[in-house]
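The structures come next, written out as structure tokens.
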Structure P
Amino acid sequence: MAFGLPCMNYFNHRSAELYAEDVAVRDLVRDLGTPLYIYSARTLRRHFRVMREAFRDTEVLVCFAMKALSNLSVLKLFADLGSGFDIVSGGELMRCMRAGADPRKIVFSGVGKTDEEIEAALRAGILMINAESRPELGRISAVAGRLGIQAPVSLRVNPDLDPGTHPHISTGHRDSKFGIPLAEVDHYYAEARTLPNLELVGLSTHIGSQITELAPFNEAADKVASIVKRLRANGIALKYLDLGGGLGIPYQEEPPPPSAYAHTLTGPLRDSGLKLIIEPGRVLVGNAGILVTRVLYVKETDAKRFIVIDGAMNDLIRPVLYEAYHEIRPVVARDGARILTADVVGPVCESGDFFARERDLPEVQSGDLLAVMSAGAYGFVMASNYNSRPRPAEVIVSGSNYLVVRERDTFEDIVRNEKLLAIPPGPDA
């Protein structure tokens, strides 16, 4: 399979051994330990270029949805390729600026922006803020007024459609918290025009994540196209049309290629006259990363076989949170290994701490290494210190070289901001 083709990556077996580009994964583990996140720079670059090439006949700004993977070095890699960024918090804005991103290529999305976040975005000079409610529009106008500037604003429309993805990552249905109601778009824009200190520059929509069919994208594009025509007829001339992201990767299902995705989005909007913005996240980074973990024990009961590993739900929460499937491969394949059915579980004290259930895998033993594939998106960014477990290190491989782009947590890191104080006795002591 290839990424024209959204699943091309540079994690491949050479004979029996898994390599990240030209570096043996086993060598990285020898130097850095487990669990370990490994990213391929070549894959990241390839995916970005293929996505941008898919829209070559359209004026488009590709804004990486950095909530999928926010490591500073990854952000710098994309910024150096000319990427913009879709952010959803003040912390993500800070990361972008620290990584050298062009603020004129940053879009600020999300339903709950604080005054401080809005002010920071406006002071940075970002491209636009995607507003999602009447109160937010008023808040942006007020903050901009205090700064004495005009705030560039886009309204995010909820297109009221079912993208056919997991409910936790579906954002385009009418009962979702995201966006303004489809039936009230004209009223929102009319009201926004009356607010001082707002410059209406765009229209935005986003329907969800890990979408593997084109029909929802086509339906969203059709609805947005009709809105643009209506707004133009009412004298509202916009500059940007933000179509979000959402194209899936092949955890199990094969999604359409970026070229088909681009054709589906741009077809209904060919005569809009607006610059398009797309916000790919998972599709750029998902298959560019793996999580490597070590087998601690193989536990057999009268009911099941369990492969107990040193990775856990605090390192990769997707399997329990989204019922997500990740391919699991031995880092070093053993000739003639039997295929056995087992649950792959971690050491966290939760029944939900699993990476796979009833999975057919080659027989393993204590000390073997397993690679959890397609872990680049919503992997480390959702990691935690639950059970006081240190978060993994992150490393980027480029050719035959590698860079540690985040050190593994130490126990001291986990308690760094805590205070050990004697609590005075209360009245019930």
Structure Q
Amino acid sequence: MIRLPYPHLARNADQALNLDGYPLSHIAAEFDTPTYVYSSAAIAQAYQSLTAAFGDRKHQICYAVKANSNLAILALLAKLGAGFDIVSGGELARVLKAGGAPKKIVFSGVGKRAAEIRQALEAGIGCLNVESVSELARISGIAQELGVVAPISLRVNPDVDAKTHPYISTGLKDNKFGIPIEQAPDLYRYTARDPHLRIVGIDCHIGSQLTDVSPFAAAAERVLALLDVLILEGIELHHLDLGGGLGIRYTDEHPPTAADWVNTVVSVIDQHPIARRLPLMLEPGRFLVGPAGVLLSRVEYLKPHPAEGKSFAIVDAAMNDLMRPALYGSVMDIVAVRPLPVCTPAVWEIVGPVCETGDFLGHERHLALAEGDLIAILGAGAYGFSMASNYNTRGRPAEVLIDAGSAHLIRARETTESLWVNEQIPVNYQ
């Protein structure tokens, strides 16, 4: 049986796995493998669960584009009313191409290039989340050149332990992100005197894949303490942005619900007489798209070990298609698309064809597999395709969206020839 939080996955009467009623075996037959497959209904349901949790309270959900930046996904979220949290000029261009409203865009990231800042100001985005003194000076200079006033928020680092993987922790003093919260008052005073900058808010983000709400509450309390200082300085704010990071279930995690997350931060913020009147922003990524996607792959070869060693199921997806297991040691559920009762279940290492021992998708999976079988890696809608590469000169997978009972190709599989289209051989080598 497929377990929550994948309610859009089910098995037909013949036990074939389907996504929103569409058989994944049909996806493989039509679009080949490996292929990412997403449920539009699952994304919409996740988004609506967040907005419903806010009730009548003023808020804005800004989807973290880095989680999955396909234009179709962005267009779906824009249609639902989402804003967007971006971290590059490329992501800004994608959001605008997909129909995202510029005023609902916040631009985060520690290394914004001058051209990206100029691009953002010319587009008229809602806010630049500033992460250093040098960045603030650069934004001011570019705003002066353009003859505009740049809307900014300081991303403060509250030194809160998010209790997550160290690679995706962003709110500790040893992390590269944000401005130490104790330095923020001086920087807000400086900003308030700059005619080319307009303070619009405070931003805070402490990490990703959080499965406990207490760090969110701790960060909110530290933001409120900063707000008290700013109020005494006469500095006016127009929003509070508490970032994203809500986790999902990959195997046996028990993450908070959307309502748990929203109620936790709102209960802290709304105790403050000024903060309760400010719109609250959140920047979810994984929560909105992670459970909506699977990576569909086919078993190419089985290498059962004759003695006590490991047995390998070599599939056509690899670490270049899905980096999370190799990069973070992440554990993701892997299931057979069509279980074959005639096969004897065995314990398999699920590995890909890339020439690295680190090319694995799952360890010690108890599955009944035969060569040619299809498998689905669950919870692959976030940080799957967006982190994919062309390592070993492998084209990135196709992407398919299931919407209203139909399968839509939203990104074609890369051809081998497309991989060197921007490369040139010097004339004297020819």
Structure R
Amino acid sequence: MNDKLINRLTDFIQFEREIRAASSVNALGFTACNYLRKLLTYDVAVLLVEKSGRQRVNTISGVSDFDVRSPLVAACEALCNQRDIPLDNTRVHHVGELPEKVAQKLSDIQLRQLVTVGLGDSHCNEKNHSSKPKNHKSATLVLTREPPWQKHELQLLQQAGEAISHAISALQSNAKPSMLGKLAPGVKPDWRWAVCGLALISLIPVPQSIIASAEVTARSPVVVAAGLNGVVEEILVRPNEQVTQGQLLLRFDSTDLTHRKNTLAQELALAKERLRKARQHSLNATVERSEFAELASQIELKQLELDYVNDSITRLELRADTDGIVLFSRNEDWMGRAVSTGEKIMEIASANDNQFEIWVAANDAIEISRGKAIKFFPDAQPLQSVKGSIDTVGFFASQSNSEQLAYRVVAEPGDNSETLRLGMKGTARLYGEKVSIAYHVFRKPISAIRKTVGV
């Protein structure tokens, strides 16, 4: 017996040990789909296990997670749940021999053949057996590859399938009993009264509520915007600093404007000199009147440009228009930054003029209106809450700070708002109309099911 054959036999024995050591169907699927590669060459291995009367993809080789809507998953499930396709033992299925619907799914993903290995015993009862595939099994192993399968490979795959089938049958038959079965083995409880009680409780009306991210913002802030196109040279205040009216906030770089002013002053003096010489020359020769008009218009134009530059120089410094707290990100974000005319740099707000800015996710919006109560829970003080009432509700959903589509809701703080400060973040609970407990609890699951099923 040569070394190659001994190694193959050793690999097969080790494969059987791994299969029988699997403690769950998921662990078994991982071992069967991945460790089988030591014995056979294939592209993809897929394990399907029966769930709710249909075989569903449980494991795919080489991946820890997969999309149940992927073409490969759909093709394997269509094949293994087809009524007239035999799935017992080990069989090679060619596209030309399969039903048109299954063949089309395989052709879409460029598969011309695949191998199925029937595993385990059927768990379907006699009532449902007529709707099951011929020679139905509780699990199926599907392998795909381009080269044709050789006879000795199929025989080896059949032997491996028998080991997998034995292990999966043992795992399915030794399924753990439910908690109720552990507490009261052999007892069949009558849930009729419990169901009636839960049904009555589920009809009790409660206020519908949702949780949304919120922040304390200024109600009527004064915007400090750039009065010209320029580069920020220096910011003389710090974020959240108290400022007074007329206090210098920042300066813009004056290099370009100073150079422009000097140039225009020289050009204006030169234009005036040309006009003076033209007037002197008119005493000895004939000078066209249009020449005087052109020189005068040049002087006027240069003077207008110089006046504009002088006015721009006066706007190189921004001062506070009112008393309050200055709000912006940080000094380093603006130093040396080029800004455009009208671009907001900072805000000045009163420390006591606060509001709640709440962002309600578009998929979580309930019926809320002005005057409805809210509760704000600061992140920094989780044991405290501040009451408030809704003032405005955004009509259109827009992009929130967390890049999520949401509705902007503004609420007014109540009497207990002394602990609030500008920029404080937290969560807000918003209250809507009264609904039944059942609807309040199952609203999100129903919405998720509706999106998935499309009903």
Comparing mean projected area of the Cα convex hull in nm² across P, Q, R, which structure shows the greatest value?
R
Using distance in nm of label points 7 Å out along Cα→Cβ at positions 37 and 405 as the calculated read-out, with 1.8 as its value, let me know the right label among P, Q, R.
Q
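Where a number appears in this text, it was derived from the coordinates with a stated rule and is not lab data. It should be emphasised that the depicted structure is a prediction, and the values quoted were computed from it without experimental measurement. Cβ atoms are built from the backbone, for glycine too; each structure is taken alone.
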